[in-house]
Structures are given as structure tokens and as C-alpha cells.
Structure 1
Amino acid sequence: MFAELNSILNVSPEHFNTGEFVLLSDRQSDASFLMHHFLGFYLRAGCQVCFVALAQSFSHYSAVSQRLGVSLSQAKEKGQLVFLEGLNESLSILSPHDARTGSEAMDFLRNPGAGLRSLFQFVSSSVNHPRGPAQVGRGPPVLLVDDASMLLSLGVSADAVLDFSHYCRAAVCSQLKGNVVMMLRCDGEDDDDDVGSDGGPERLLRGLTHQCSLALHVRSLPTGFCRDIHGQVEVCDRRGQAGSQQKKITFQYKVHDRGASFFAPGTSSAVL
């Protein structure tokens, strides 16, 4: 969990807005450190977390979280964390030599025409899962998805992913007053005309950006590689704003082994 980022977003595990849809995206950079931040943030806040992990294994997230002072194994044991290991489940369905049947949440791999209905049903049952004694009266439910672009790679259309995000917002944000955090990776340069005949990452990015109340877009430095500055984060905040108005602010960052530093452009000690 990154204290400097919490200060930028004006939140803390004891005080944060609910009913929000947060979008994380990256282009020519890696925003996964933000997903690790939000995972630790909501677990520390005592929220019931459903993590749909499509990009990495549980052991990967557990190792990183351990360095940030959060134990995913303990969170799973006490029922605070429901973890869907999408990579492993996908392999068990797609491999004809695997005796396992795989999770019903990934049934869209067996029947692409059904869309992501089974995945949404998994999410809905997870966020409505009865809480243990340790969670009673604590934080709201939270859905984390890392990352939505993997669904496109598995043959799901951008429209189906947008429908899935819409239903998740309705179920988690509107009905349960919880939060949704979704990661999306886009390759190549930012091209406003690159929508494609079947949508793809650019169309998905536009659709999710329209839905979200808070977006953190991670990009590489426009000046090129720098050893002491890893990239920049554009924060687009529509929380509490009327209509489509939003506040935009850009920070540069450097990721450390046990956290990350954020600073205004040009104020890093490396350039002063």
C-alpha cells in the first residue's frame, strides 16, 4: 500500500468513497503495481474482496503482497478474500489432457456465445458471500479484475466485456455500495482512430473510461527511458464532479521493492 498515492487520491483504509468504479490502464509501461496497491488497500480496510486474477498466479500476487505487508493466504483462510486463478482454470478447460473440469466461472471458454454470464455469476455469489465473525460490520465488498484485456485474448468481444463491467457496477457499486477496480492493458501508441472492426483494447478502454468515476492511466515517459523515473500516472477524477467534468493531474513515479514513490513532474531528486 502506497501512502503517497493515498494522499494524492485523498483516501485511507479508514476513510474512502464507496460505490466507485476505478479503472487502471497502461500503455508502453506496467501498471501492475497499482493493482497490488488496491489489493492491499482494501484488505487492510477489512473489505470482502473478490479478485478475478487473469494475468498472474496466486503465488505471484501473494509474494508481492507479502513484501507490502499483506498476507493473501491469511485473508483467504478467514474468508475475506475470494480468489479466482484464471490462468490455472483456463488451462484446465483448454487442455484436452487435463483431467480437471475447471471452474464454472470460466464456462465462456466452453461456450463463447454465452458471453461472460458465468463469470458474473461467480462475482455476484462471491461479493454476496456470508461473512465470518471477523468481517461482520466492516468494509463493503470489492471486486478486482486483473486484467480485462486478457478476456479479449481468450476470444471474448469488447462489447461482452463492457456488458460484464456494466453488470458488475450495478451489482457491486449500486446495489451493495462497494467498489470495482479493473485493470486494462493497451499495446502500442495511443491512436484515436484505432478502434478496429471488432472493438479490441482501444474500444474497451474508451468504454471503461466512460463508465469509471476514477481512472489512473500509466504511461512511459515521453522523453524516453530514465533509470530513476519509471513513468507517469495521469489521474482523471470525476468523483463528486457534475456531469462529465473531471479533474486531471499528472504525477511521475518510481517503483521500489517494497512500494513506490510519486512526485510532480520535474521534481524528482534525479533531475534536480
Structure 2
Amino acid sequence: MGKCFSFTSSRDKCYRWSFSSAGLRSLTANLGDGTFIHSWGPKAHKPNKPTLVLLHGIGANAMWQWGDFVSPLSAKFNVYVPDLLFFGDSYTSRPERGEGFQAECVYRALAAAGVRGRMSVVGLSYGGFVAYSMAARFPEAVERVVIGCAGVCLEERDMEEGMFKVMCTENLQERKELIYALHKDRKLSDLPKITQPTLIIWGEHDQVFPVELAHRLVRHLGNNAELVILKNAGHAINMEKTKELYKLLKSFLIPKLENNGKVD
């Protein structure tokens, strides 16, 4: 019997090629206690470039969600794209499931890869929870934050209204535990207020995290936050509004790096 064609493996192969072509390589950090974080990072970290970390959501690994962005962003940044725990090749045998533990593991993996100094962090959906936690836990390292369609302001009572719908196939039990850890005993009053400049991007028709959570987050953060609502978009803004999302990232992150304020 001939080998069956696998769309998933074929697509992964294409993404690996595109990540490699963008100057990235596969990295694995052994953090001890049975915890391994896989990520994509620059083949050569350039000190004259700022560092940018891209965090994926619950329904995708790092390659699938950020494949269309790594090439243009790598021209301006040292780009790091980790697989969060229980996605891609990242795994832990430890029992922790909260976004705080994810944030700690990403931070430690970046340190293991030789990342020093300040960084910007972008997180979509579940990755936005982790990005927010990184900003709160490591304010000396995280200087700018982008939160995309991530209901970090949700409370446990919101879950009764079906705010977080997700489908998983791999590591199903562990990912269910990640979701449960997101909302268990969650209260807005317990959410720290990050102080970094924060760009919040949301699809106006998001059915996973309703846009009310975007406005709730803006009210929570005050003057440090800027909100952009993408028209005719749902939850998957990286696929539905790829060009618009890239332009927003570029305008928020890049001009701050250039003395003349001009962007190529």
C-alpha cells in the first residue's frame, strides 16, 4: 500500500522551510523537571535589533499561526516564536497549568537561548493571556505588549455564558486543563494592571471572546492601552485580517525604534 498524503505534515514542512528562509532555526530548551520548550529563534541574534516574541493561541502551534508574519518581522526584529506547553514540541510533566507558568517557561526558554535586555511580546487568544502574564511578571524585560482577541479580563462567571469555545485534538486532556486554569476563580479585581504601552486588537464579530472584553480591558488599563476593532472579522484575526494585523504591529512596534519616525 502506498503512503497516504498528509496535509498536516506537508503544511508543516512548508512552514519549516519558510521559517528557515526567514533566518530562524529550531531551538529546544530543557528547563528541568520534565519541562521542554521548543521555539523558533534567529540563527544569529543581532544585538542591534530589538527582540520580538510571538505567542500563539489554543488552536494552533507556533508555525501555523505566525507563518505569514515571521519573514517581514524578522527584517526588523530578532523574532522568537515558542510553542507553548502542550503544543508543538513543548511539554511538561509538572502539574502546573496556569498562564503564569506558561509565561515563566517562555521567559526561561528565551534566557536559555541567550536573549538579554528588553523585548516586545505579542499574543493572540490564549497567547494573549501568556503575554499579559509575562508583562506583569517581568516588567523589567517586557517593554511593549500586543493583546489580540484574548479575554484576560474575563471572570469565572463569564464562562457560564459560553465565552470560550475551543476545539482541540492533540494533548486533549492537558489543553482542557489549560482552559480550566484560565477561568477557575478568576476575578477582574485580581488582575494586575500592566504599565507597559499596550495595543489591544479585536475582531468585531469575535464569537470566542466577545468584544465587550476588549472594552473591559481598556477600562482596566486606562491610558496605557489603545484599542483597535477590526471590522468584518471574527476571532482568527491573523488569518482573516493578515495584512491589517501586520500593519498594526508594524505601526505600534517599529516607529519607536527609528529616530526619523519613518518606516520602510
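Quick rundown of the values:
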{"quantity": "Origin of the value 3.8, where distance in nm of label points 7 Å out along Cα→Cβ at positions 32 and 48 was derived from one of 1, 2", "calculated": "2"}
{"quantity": "Origin of the derived value 18.8 (mean count of other Cβ atoms within 10 Å over residues 16-23; candidates 1, 2)", "calculated": "1"}
{"quantity": "Origin of the derived value 2.1 (distance in nm of label points 7 Å out along Cα→Cβ at positions 40 and 248; candidates 1, 2)", "calculated": "2"}
{"quantity": "Which of 1, 2 yields 24 [relative contact order in percent (Cα under 8 Å, 6 or more apart), calculated]", "calculated": "1"}
{"quantity": "Structure from which 19.5 was derived, mean count of other Cβ atoms within 10 Å over residues 64-71, options 1, 2", "calculated": "2"}
{"quantity": "For semi-axes √(5λ) of the Cα gyration tensor in Å, for residues 128-215 alone computed as 30, 12, 11, the structure of 1, 2 it came from", "calculated": "1"}
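No value in this document is a laboratory result; all are computed from the given coordinates. Everything numeric here is computed off the predicted structure, so don't read it as measured data. Cβ atoms are built from the backbone, for glycine too; each structure is taken alone.
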